[in-house]
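Take a look at the structures listed below.
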Structure I
């Protein structure tokens, strides 16, 4: 099995995500010819969702078969595109945080089993 190091506290990640969220908010209304964020958002949730999916696949492939550096870069891309996709749907980071908090202390297997069946 691969190296199983601790994930760490994530203080640097949390601060970087807060800055990134602010940048995404600021760039959302900019000219699409000069802002990639504005260009993505101009395509609405469908375009943002497709791009998020592409980045998810790239990140998964990096995890499966590439080095740590590639995994880090693809994870950063994925987080950026996730925040843009959330913005496209009007979903706040606080609402995602609340969902994660509600799941704390509960087994992932229990949480999945309790989901409504389609």
Structure II
């Protein structure tokens, strides 16, 4: 197992960065009239995931770290909801949504495991 020297070494952060890239690409296919609606919301949420992982890592306490990881996980739920709305509004296909959902779920599993390990270590 490699040594964790910064937030950039965290698999959770790396996967969240990949998700952010995917969501940014996803939003490019949305209608121009959604620029200040769904596009803006999706972009903020996808940037929030790796940002909260990084900020939590940089905090001084495990409790703060866990709180920021939970916030990152909440942003994953936002991405899922907003991307699903894009399908319901017929802006994107189900398969396009499924690809984003796969990334969201992967990040969610990694965050859940990281939160659990920190909680166990803190107990």
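Values quoted throughout were computed directly from the atomic coordinates according to the rules given, and no laboratory measurement underlies them. Everything numeric in this text was worked out from a predicted model, so none of it was measured. Cβ atoms are built from the backbone, for glycine too; each structure is taken alone.
Miscellaneous remarks
- Winner on relative contact order in percent (Cα under 8 Å, 6 or more apart) once structures I, II are ranked, highest first: II
- When distance in nm of label points 7 Å out along Cα→Cβ at positions 77 and 109 is worked out for each of I, II, structure I gives the greatest result.
- Rg and Dmax of the Cα atoms in Å derived as 15.2, 49 - corresponding label from I, II: II
- If helix-only ellipticity at 222 nm (-39500 (n - 2.57) for each DSSP H run of 4 or more, over all residues; to 500) is computed and equals -23500, the structure in I, II: I
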